[in-house]
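K.L.:
Next up, some structures in C-alpha cells.
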Structure P
Amino acid sequence: MIYPLHDLNSLATEPARRGAKWTARALLHPRNPLSRTPAGRALGAAWDVWGNVGRRPGKPDFALQHVAGSRVMEHVVHETPWCALRRFTLVRRLDAPRVLVVAPMSGNHATLLRDTVAGLLESHDVWITDWRCASQVPTSAGDFGFDDYVFAVRDTIRRLHGAGRRQRGAASAGLHVLAVCQPGVPVLAAVALMAEDDEPAQPVSLTLMGSPVDTRKSPGTPNTFAKSKPLSWFRRNLISRVPLRFPGRGRRVYPGFMQISAFMAMKPQLHLDKHVAYVQAVVAGDTDKAAAHNAFYDEFLASVDLPERFYLETVDRVFQRHLLPRGELEVGGRRVRPERITATALMTVEGAKDDITGPGQCSAAQELCTGLRADQRARHVQPGAGHMGIFSGSRWRDTVRPAVTAFMAAAERSRQAAADRPRHAAS
C-alpha cells in the first residue's frame, strides 16, 4: 500500500504545491515592488521551497544542444519495453570513436549522467542506456531481473559492434564501455561471458566508475543497511504495487521515491544547507546559483521505480552474498569468470570521499580480472571527490574525463597494434 498511499497524498497536495509556486512567482515578479526588497525575495524563495515538498518531477530531457562549439544530434536508435538506446553525436565529429555509457538502474533517470555524456562527446560518439521507469512498463511486457540486465547490456554491445563494422570497417569498429555505479557487476558479467565465448564483439575497454563490485570493502551506510535485514524484510517492507493511473498498474516495484528519500536521509543537514543557500541566493539576486539549485533538484527528485525482481536480486547477489568477488555469481545458469577477460582493457575510477560506494569496492574488479596484463589496467582515485563528483562537475571535467579518454585511446592503439601484428608477420 506504500505506493498507492504516496500517490494519493501527492495528488491531494498538488493544489497546495501549485498555490505555493504561484505565490512565489508573484512575490518574485520584477513588477512586484516586494521583489526589490530582501524580505520579499526571502518570502518568495521560502514559498518556492515549500512548493517543492513532496513533488515528483517528470523525466527530464538531456537538453544537450551544443558541446565544444558544435551542435549535438540526439536520437533513439533502438527500443525495448525496458530501455531506449540513445545516441549523441557532434555534427563535426561523425567518425569519432564510440563509447557505450551504461546508466544505473538505481532510482534516477539516465539524465543524471548529462555531464558525463557532454564530457565524452568532446572526443567520442556516445551511446547511453536510458532505462525506463517500471511504473511506465505494462505488465504485458513481462518481468525484468538481474540476468535480464546482463543480457540487455550484452545484446547492446553486440548491436553496436555490428553497426560499427557496417559503418566504418572491421579495423576501426572498436567499442568502449563505461559503467557508472550500479551497473558495474552486471556489465563486468556481460563482458566476462563474451570473453569466455571468444566473441568478436568484446569491447576494447571497460571503465567502471564508483561501482559496488565488492561491497565488503569500505562499507558505507547503504552497504550496512543492505546487510542488516533479511531479503524477506526488503520484499515485505519496500515493495509495492504501481497505482492504477500508471501504464504499469499492478506491477510490483521498489518505488523510486523511497530510494531518493533514503539518499536524502543519509545527509539531511546537507540538503537543509542547500535549501538555505538557495534562499540566500535569491535574496542576494544570484539568479545563476538559484537556477542551478532548482535544476539539481528537478533532476534529483525525478525518481525511477525499479522492478521487484531486479531490485531484490541485486540486493541479494551484490550486497548480501557478494557472489561475484566470491567467484559464485551465475547468470543464465553459467558461472561468471572475470579471469577469462583478456582482450578488454580495464579501468576503475573511485572517489576518495565516496560514502555510497567506498574506496576499494570498485577497484576490486582489478583483482578479479587476473587475465589482463599490467598495461591493460588503470586505476584512478580522485582526491576530494564524493560519489557524484567522479562523473559530474569540475573534477569530472578537469581531471577524471581526461584520464578516462586517454585510457580509452591507449586501449584502442593497443588493440589496433595487436590486429596489425599478424599482417606484418605474414608479409
Structure Q
Amino acid sequence: MNLWDDTLFYNPKERASLAHDIDADVVVIGGGFTGLWSAYYLKSLDSTLRIVILEGERIGFGASGRNGGWCSALYPTSAGYADIRPHLIESIDEIGSFAREHAPEVGFVKSGTITIARNRAQLARIQGATEPHQTYLSKGALLGRIGVKGALGGLYTPDCAVIHPGRLVRALAQYVENSGVTIYEKSRVETIEPSLVKTKTASVRANSIIKATEVFSQNPRSHAPIYSLMVATEPLSEEIWNEIGLAHRETFSEALHLVNYGQRTIDNRLAVGGRGARYLFGSKLRAKREMEYRVHQEIIELVHKWFPALKRAKFTHRWGGAVSIPRDWHPYINWDRTSGIARAGGYSGDGVTLSHLAGKTLAHLILEKEHPITALPHVNWRNPLWEPEPLRWLGVNGSVLATDLADREEDFTRRPSLIAKTLNSFIRV
C-alpha cells in the first residue's frame, strides 16, 4: 500500500463527478500538482476567474501522491539549467511557505540532499561534478551525517526539502477550493477541442484549457512511462536513527547510474525508491507494474547494504507509479494563445518543484502577466517524438538493463563505466 495514502491521519475528501454542462474561464485537466498550482496562481493573479479542475480519478491518485517526497532543484537535463535553477530554488521556498502557513502536517524541512559514493568510480564522478553551490564531504564528514556502510565520501547540495506529498497535494486541493475553484473527481476527459472539453457525461466550455495530465498523456510517442517503485519501513527507534543519522531529515541517494532516492519521513520511517521496472510495449500503463516484487526486493536489498541494522526491520509499505520521460529529457511548458490550450510536463521524476514552477508559469502566460519565468528555456519547448515500436520498447528496456550493468561494471572495476558513457550519448539525443 502507498505509505502517503496510509498516513494521512484523515479520510481524504471525495468530490462529485461532473454531471452537467458548465461554463468557465479556465478548465484544468488533471488534479495533481501541476493543475492545482496552476489554479492557485491563476486565482492569486485574478480572484474573479471561474476555474474548474477535472480529475479522472481522485486527488492524489497520480505521481503527485506517490512520489519520493523530494522538493529539489534537480532538473532532468543540463540544457538551460543555469537559467532555470534560481527559479526552482524560489519554488522550493514558496512551497515551504505554503506548507508552513496552510499545511504544517506536510513536514516540510529544507535540509538539503546527500549523494553517497560507495566505490572509487562513484567517488571520482561526484568529485568531478561538484558545482559552486555543492560541498564535497570527506568520509568522516559524510558519516557524521549518514551512517552508510562502505561510504567513501559524498556530496552535499543545500537546495532540497523533504515533504509528505500525499498531505501536500490534498492540502493544496482544499486551499484552491476554499479560494473558489471547483474540483470534479472521477471525471475523465475524453475529447479536447479549442474552448471545449468533454467527459463521458458532460462538457465544460472555457476560454483557456490546461492539460496537466503528464504521464497520462494520450499520445504514446510523446513520452515513455517509466515506473519508479518505493518501499518504507515501520517507524524506527531513536537508537536505530542514532546509528543511521539523518538528524535533520536530509534526503539522500547513492551515486549509482540507476535512479535511487530516500528520506526520513515525518513519522520516522525510512522511505526509499528506485527504478528498474520494465517499460511496457506501446507506452501502456498497468497497475501491476506498481507492485513488481523483483524491483521492491532489489530496493530492500540496497537498503540492507546501506544500513545492515535494518535487516531486522519490517518493511510495511510497497508501492509505485509511472513518471513521464520525454525523448530529450526536457520538461515543457507550452501555451498556444490561438487555440487557448496549454500543457506542461516531462518532469522525468523531478516533478514536485517543477510542477510548482510550471503552474506559476502557465498562470502568467494565460493572463499575459510579465514575469521572467515566462521566458525560460522550457517555455514553448518542443520535444521530439520517441521512436515507433518496437524500437521504443527495445531502446527503453535496453537502456534500463544497460544502466544496471553500468553499476555492476563500476562495482567490479572501480572505474567510471564505459557502458554508461556510451548510453548517455544515445538517450540524451
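K.L.:
Comparing structures P, Q by volume of the Cα convex hull per residue in Å³, for residues 117-212 alone, which one has the largest value? Before the final figure, lay out the partial values.
P.N.:
Working: P: 130; Q: 228.
With respect to volume of the Cα convex hull per residue in Å³, for residues 117-212 alone, the highest-scoring structure among P, Q is Q.
K.L.:
When distance in nm of label points 7 Å out along Cα→Cβ at positions 365 and 397 is compared over structures P, Q, which one is greatest?
P.N.:
Working: P: 2.5; Q: 3.5.
Answer by largest value of distance in nm of label points 7 Å out along Cα→Cβ at positions 365 and 397: Q.
K.L.:
Looking just at distance in nm of label points 7 Å out along Cα→Cβ at positions 309 and 341, which of the labels P, Q belongs to the structure with the highest value? Intermediate values should be presented prior to the final figure.
P.N.:
Details: P: 2.6; Q: 5.5.
Largest calculated value belongs to Q.
K.L.:
Taking relative contact order in percent (Cα under 8 Å, 6 or more apart) for each of P, Q, which is largest? Please report the intermediate quantities before stating the final value.
P.N.:
Numbers: P: 19; Q: 24.
The maximum falls on structure Q.
K.L.:
Quick check on the output: 21.1, 64 is Rg and Dmax of the Cα atoms in Å, derived from one of P, Q. Which one produced it?
P.N.:
Working: P: 22.8, 83; Q: 21.1, 64.
Derived from Q, not from the others.
K.L.:
Moving on to the next point. Among the shown structures P, Q, from which was the value 2.2 of distance in nm of label points 7 Å out along Cα→Cβ at positions 189 and 253 calculated? The partial results should precede the final answer.
P.N.:
Working: P: 2.2; Q: 3.0.
Only one of P, Q returns 2.2 for distance in nm of label points 7 Å out along Cα→Cβ at positions 189 and 253, namely P.
K.L.:
Now, a different point. Out of P, Q, which structure matches 21.6 when mean count of other Cβ atoms within 10 Å over residues 149-156 is calculated? Working shown, then result.
P.N.:
Details: P: 21.6; Q: 19.1.
Here the read-out was taken from P.
K.L.:
Assuming -13500 is helix-only ellipticity at 222 nm (-39500 (n - 2.57) for each DSSP H run of 4 or more, over all residues; to 500) as calculated from a single structure, say which of P, Q it is. Walk me through the numbers on the way to the answer.
P.N.:
Values: P: -13500; Q: -10000.
Computed on structure P.
Just so you know, all these numbers are worked out from the coordinates, no wet-lab data involved. Worth saying up front: this structure is predicted, and the values here are computed from it rather than measured. Cβ atoms are built from the backbone, for glycine too; each structure is taken alone.
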